[in-house]
Structure 1
Amino acid sequence: MQRYFIPPEQFGEDHVLVAGEDARHITKVMRGKPGDKIIVSDGQGRVVLAELASLEPDSVTAKVLESMPETSEPRVKVDIAQSLPKGDKMETVIQKCTEIGAASFIPFLSERTIVQYDERKEGKRTARWAKIAKEAAEQAHRSRIPEVRQPLKWKGLLELFQGYDLVCLCYEKETGAQLRDIIEPFASSLGREAAGRVLVIVGPEGGFTEEEVSAAEAAGAKSVGLGRRILRTETAGMAALTCILYETGELGGA
């Protein structure tokens with residue numbers, strides 16, 4: 001069944017209003033008709049089953065039939081901090097990590113970031129990333145849309161660490177602690193019902209400098225390896241997120 005995210009203000013007591021591009025998708029692509037059912041979410045956890053009532057090209061009204069439980073969101077919230085990669089790699093990171101279960105995305109600039117950051121153009125790019133997150137959340141039948149934040153500088157990212165239960169810095173030169181060494185005891189400490197917040201930090205194509213790693217560890221991060229193979233910057237976050245959700249019981253794990 002097709003799922004759509006709409007702003008909370010488009011929820012009424014017994015109806016929902018789907019407008020704009022989503023309405024055109026219902027009428028033109030899905031060829032919806034009165035009586036068809038859709039799932040609608042406000043992107044913040046409220047999910048309802050609704051029946052199409054009236055359809056216009058840019059506006060669709062649907063009657064709310066029942067509220068649905070929020071069962072698709074991981075209890076452990078994992079945010080992905082990604083150093084801005086080249087080309088459209090950030091789009092891949094957002095799309096795939098949203099499908100897997102990321103809670104939010106924090107783009108950032110580090111010493112070896114190759115991308116030329118232009119603050120004047122960043123609004124358009126961030127809006128596109130948010131759209132990709134929305135579409136991926138719909139496809140994955142999630143009840144919340146991951147937030148895509150404005151890019152931060154390295155120092156600004158370090159200041160966020162205190163808001164997390166665990167911060168993992170993915171570092172290709174780490175020969176000691178591997179991700180599983182950190183996640184297994186963390187998952188055990190949570191128990192089966194408790195929630196938690198984890199930040200996964202992924203560096204740019206050239207990796208982190210030793211100074212950045214030292215600064216992150218001093219701020220409370222755990223430097224971890226992701227196995228014997230060197231992963232691309234757009235792959236590392238997906239691998240780490242999948243491992244964390246598995247170990248915390250979200251993918252059939254503990």
Structure 2
Amino acid sequence: MFAELAEWVESNDVFGPQRHRYGDDPEQVADLRMPTGDGPHPVMVLIHGGNWRAQFSKTTIEALAVGLTQAGWATWNIEYRRVGNGGGVPATGADVAAAIRALQDVPGIDLQRLILLGHSSGGQLALRAAQKAQVAAVVCIAGYCDLREATRLGLGNNAVPAFCGGGPDEVPENFDAADPTRHLPLGKKTLLAHGTADEVVPPSLSASYAANGQRVGDSCELLLLQDAGHFDVIDPRSEHWRTIEAATARLLEPEPTEDSPGEEA
């Protein structure tokens with residue numbers, strides 16, 4: 001699938017990504033794509049997955065960057081240090097935060113309409129970054145929402161202990177810092193999208209996070225996509241992605257107010 005998406009990107013990417021640096025490390029870069037038309041444009045920060053490991057890069061989510069830019073979003077596809085090239089807790093999270101702050105220097109975008117979107121392990125990074133960043137909303141797709149449960153299940157060939165530097169009993173402070181479930185309420189609009197046929201990260205992680213978020217008062221929507229697998233949800237050619245895209249756009253709609261006019265009795 002990724003080979004097909006790479007061909008699709010080559011055929012459809014007319015935006016010529018601009019490479020930006022947000023730090024001195026070779027991994028601290030982001031690709032900016034700007035849509036046509038007058039700005040300022042809403043902006044989507046894309047945080048790729050890959051179990052936080054160095055062999056997976058932002059190219060895995062590049063097709064979404066192109067698709068979203070076609071739809072009118074400015075996209076900021078970030079790279080960050082990962083396990084194997086200087087990443088892990090807390091370095092990886094610090095990189096994501098720095099990449100988001102670097103948007104302050106980018107002209108032509110509307111920072112009041114900024115959304116973080118993370119896939120898989122990138123979902124964990126998006127949820128944690130949203131806690132402190134000035135963002136309108138966060139979208140977590142097939143995400144590692146509960147690091148202790150992911151550890152118990154051994155997801156990603158024991159990716160979570162590798163990311164945290166040990167198990168939850170060895171480095172509890174790292175788990176507490178990185179685990180999205182330990183930082184509710186988030187206080188930001190949240191969309192959790194997950195395929196029911198995901199065999200990489202079970203949808204129960206998103207369902208549990210959404211239920212816990214709603215319980216403590218968060219605006220937290222769960223979108224379960226029937227028969228979608230782990231990577232179907234980041235294919236801009238798919239119906240599953242179109243469903244996520246529509247739900248994401250609704251996150252920027254204003255909240256109804258109590259004095260909104262209603263029907264007369």
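Just so it is clear, none of the values below were taken in a lab; they were calculated from the coordinates. Nothing here was measured: the structure is a model prediction, and the numbers come from that model. Cβ atoms are built from the backbone, for glycine too; each structure is taken alone.
Per-structure values
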read-out	value
Structures 1, 2, by distance in nm of label points 7 Å out along Cα→Cβ at positions 46 and 246: label with the highest value	1
When mean count of other Cβ atoms within 10 Å over residues 134-141 is computed for each of 1, 2, the largest belongs to	2
Entry that produces 11.1 once Kirkwood radius over Cα pairs in Å, for residues 118-165 alone is calculated, selected from 1, 2	2
Answer label among 1, 2 for the case where relative contact order in percent (Cα under 8 Å, 6 or more apart), calculated from the coordinates, equals 20	1
Read-out distance in nm of label points 7 Å out along Cα→Cβ at positions 54 and 94, computed value 3.4, structure in 1, 2	1
Given 19, 49, 26, 6, 0 for P(r) over Cα pairs in 10 Å bins from 0, in percent, for residues 14-101 alone, calculated: source structure among 1, 2	2
For mean count of other Cβ atoms within 10 Å over residues 110-117 computed as 20.4, the structure of 1, 2 it came from	2
Computed 17.2 for mean count of other Cβ atoms within 10 Å over residues 126-133 - originating structure among 1, 2	1
